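K.L.:
These are the structures, in C-alpha cells.
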Structure P
Amino acid sequence: YPKYQVTMEMMDFAGPDSKFMHCLPATRGEEVVDEVMDHPERSLCWVEAENRKHSIRAILAYLCPKTKEDAAVADAAEARMNAVLGKIA
C-alpha cells in the first residue's frame, strides 16, 4: 500500500486547493495517512459521508413509503427534485 498512499506531500504536490475525498471506510496508515484524512480544510471525506447518509435516507424514504403521508412526502420530494433537475438540464 505505501506506494499508493495519500500523504501530505502528495496533497502539497497536487496544489494548495486540492481536496481529499474518500467514500469510506478508509484504511488509515495504508491508503491514507491520518494527517490527510483529518485535515480541517483539505479533507472532505467526512462531509462526503454525511451527504451520502442523507442521500441514502432520502432514497429509502422515497422507495419505501409506509403510509399515505409518507407517500405524499415522497411525491413532494420527487416534484422538487425534478424541478431542480429541470433547471440544470
Structure Q
Amino acid sequence: MNTESLALDFKSATLYAIRVVLHSADPERLNAALAKRMADAGSFFENEPVVIDASRVEETIDWPALVASLRGHNLPPIGVVAEGANLQAAREA
C-alpha cells in the first residue's frame, strides 16, 4: 500500500448549471436580452453557474464583453459549447 499522500484526486460529481443559448452575436441585443431576463427573474438565477451555448451562432462573438456582462449579472460562466472560430475565440477570452 502506498502511504504517500496524494497532491490531488479525481472524484465524480454532478454539477448543475444554466445553459445560456445564444441566438445572436450582437452585443447590444445580448446585453438587452440578458438585462430583461434577469430583471424578470429577480434573484432566481443569481450566482448560478452558466454554460454558454453558441453552437447556433455563426457570427463572431465578442467573448470578453459577453463574459463581463454575465459576470455583471452575477452569472459566472463555467463552460462553452461552440464550434470553429467561436470556440477558438472563447478559449482565448
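K.L.:
Out of P, Q, which has the highest value for mean count of other Cβ atoms within 10 Å over residues 6-13?
P.N.:
The maximum falls on structure P.
K.L.:
If you don't mind, another one. Which of P, Q yields 3.1 for distance in nm of label points 7 Å out along Cα→Cβ at positions 14 and 30, as computed? Could you put the intermediate results ahead of the total?
P.N.:
Details: P: 2.0; Q: 3.1.
Corresponding structure: Q.
K.L.:
-18000 is what came out when helix-only ellipticity at 222 nm (-39500 (n - 2.57) for each DSSP H run of 4 or more, over all residues; to 500) was calculated for one structure; which of P, Q is it?
P.N.:
P
K.L.:
Given a computed value of 30 for relative contact order in percent (Cα under 8 Å, 6 or more apart), which structure among P, Q does it belong to?
P.N.:
Derived from the structure labelled Q.
K.L.:
Distance in nm of label points 7 Å out along Cα→Cβ at positions 22 and 70 computed as 0.9: which structure among P, Q?
P.N.:
Derived from Q, not from the others.
K.L.:
Given a value of 16.7, 59 for Rg and Dmax of the Cα atoms in Å, point me to the structure among P, Q it was derived from. Could you put the intermediate results ahead of the total?
P.N.:
Working: P: 18.8, 54; Q: 16.7, 59.
Among P, Q, the structure yielding 16.7, 59 for Rg and Dmax of the Cα atoms in Å is Q.
K.L.:
Please state which of the structures P, Q yields 10.6 when mean count of other Cβ atoms within 10 Å over residues 54-61 is computed from it.
P.N.:
Clearly, the read-out refers to P.
No lab work stands behind these numbers, since they all come straight from the coordinates. Bear in mind the structure is a predicted one, so any value in this text is a computation, not a measurement. Cβ atoms are built from the backbone, for glycine too; each structure is taken alone.
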